[in-house]
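Structures incoming, each one as structure tokens.
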Structure 1
Amino acid sequence: MAGEPLPPKERSLNIEMAISLGLLLLSWQIASWFLPEYMVPGIQLIAAEFVKMAQEGTLFWDTLLTLYRILQGVIGGFVAGALLGILMGTARRTEDYVMPAVNFIMGIPALSWTLIVILWFKGTETRIFALMLAVSFPVFAHSILDAIKGISKELMEMTLAFRPTQGQVLRMLIVPSIIPHVLTAWKVTIGFAVRVVIVAELVGASTGVGYRML
């Protein structure tokens, strides 16, 4: 019910988070006294610039645009990775041919992909989407493939004993089995995507949160 006090564990966690954030801000402010402003600006300067952008309206729209780029790229990576992961998991020979290419793409650093998409594609949005697709779809493909491989052999045999169609196997067995792995992959990919998009906006965009950091 509303108004009930938080459990002791949650209160303790909130206090610890507040202390951690306070120590981080204090350390930043102390560092700003000894380092040049362009390296570590003081908290008061950051706050003033934040208020200025909020008043001008640029903060809201740039944040919205960055979130849109992140969501668009991760959804694209999820669709591509899910299709590829399910294909490799249900057609074993496909994995032998496709997985080496997926591992190769996954092994290329995000910064290298940033340079590659700048050379290969035109247009800021196309470049950022291609970058997000390249760095996110291998994560989803691996997660979904591992989830399918982890399905119990006995459960698979029992399901196939009822002679289901491929669509029924996918809907009733594979999808419920991979959901926990998909959620974990989303959590990991979203955190990584935020950093990648901001770096991409720093080097190749004229809008977005990353661009405003210049």
Structure 2
Amino acid sequence: MVVSEPLAKESRKEYALRVLRENIVKWELKPGSYVSEQKLAEELHLSRIPVREALKELSKSDIVEIYPQRGSKIAPINFELIQEAEFFRRVLDCAVTRLSCEMATEENFEWLRNHLKQQEYFWQNSAPDRLNELDSEYHMYYYKICNKMRCYTKLQEMNIHFDRLRHISFLMQTDCKLVDDHRRIFEAVMARDPDLAEKRVIEHLQRYQMEKSYIEKAYKEYME
């Protein structure tokens, strides 16, 4: 497991939750694997209480299965949960993108332009982990534009299933349309065209379906 340093003002539970989530999404904690509360606590240099609370929080999203007296299991890949997470994200992403067409300022557009340049650089230099982070930052920024960060926080609870699948795409380097998709969304928002922006978001989020059959074969041991 990859363990990062705690962030400023981050509670022990928040720290444990963030690190566990990152490791699940990045497959450091693989689907179907069992984890020990005690071992996790030792790796995070925490007591068992915040780790237990973090695992319980993750279980609400069905990404962790808790078995009393036996431990906890990282949930296998479940396409039904992924489709539900994608649906939830699509509803929210479309809404904030439409709002961004009205609310975005020139300062916001400049931030997005610079961010797209970073995405292009890391795509060209085959840095999937960094590109994955930039992908999340890019979509989160539209929530910031609309002052809907509470919605984004709630989205993350369920979106972990979708994010975990998306990480495979980055590792396989099959997601060559990622930056192009982001650029098309940006151009639609900059043109103040909410219908086109929504269409671009839907196209972008549904790309995983094109890779579904390949992923099911290549990672079948991790499927439910």
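A few remarks follow.
- For mean count of other Cβ atoms within 10 Å over residues 78-85 computed as 20.2, the structure of 1, 2 it came from: 1
- Value 57, 43, 32, calculated as Cα extents along the principal axes in Å, assigned to which of 1, 2: 2
- Each of 1, 2 could give mean count of other Cβ atoms within 10 Å over residues 30-37, but the derived value 15.0 comes from 2.
- Highest-scoring label, criterion being FRET efficiency 1/(1 + (r/R0)^6) of positions 62 and 166 (r between Cβ atoms, R0 = 41 Å, to 0.05), among 1, 2: 2
- Which of 1, 2 yields -23000 [helix-only ellipticity at 222 nm (-39500 (n - 2.57) for each DSSP H run of 4 or more, over all residues; to 500), calculated]: 2
- Label whose coordinates, when mean count of other Cβ atoms within 10 Å over residues 46-53 is calculated, return 12.2 (choices 1, 2): 1
Every number here is computed from the coordinates shown, using simple stated rules; none is lab data. Bear in mind that the values here come from a model prediction, so they are computed numbers and not experimental data. Cβ atoms are built from the backbone, for glycine too; each structure is taken alone.
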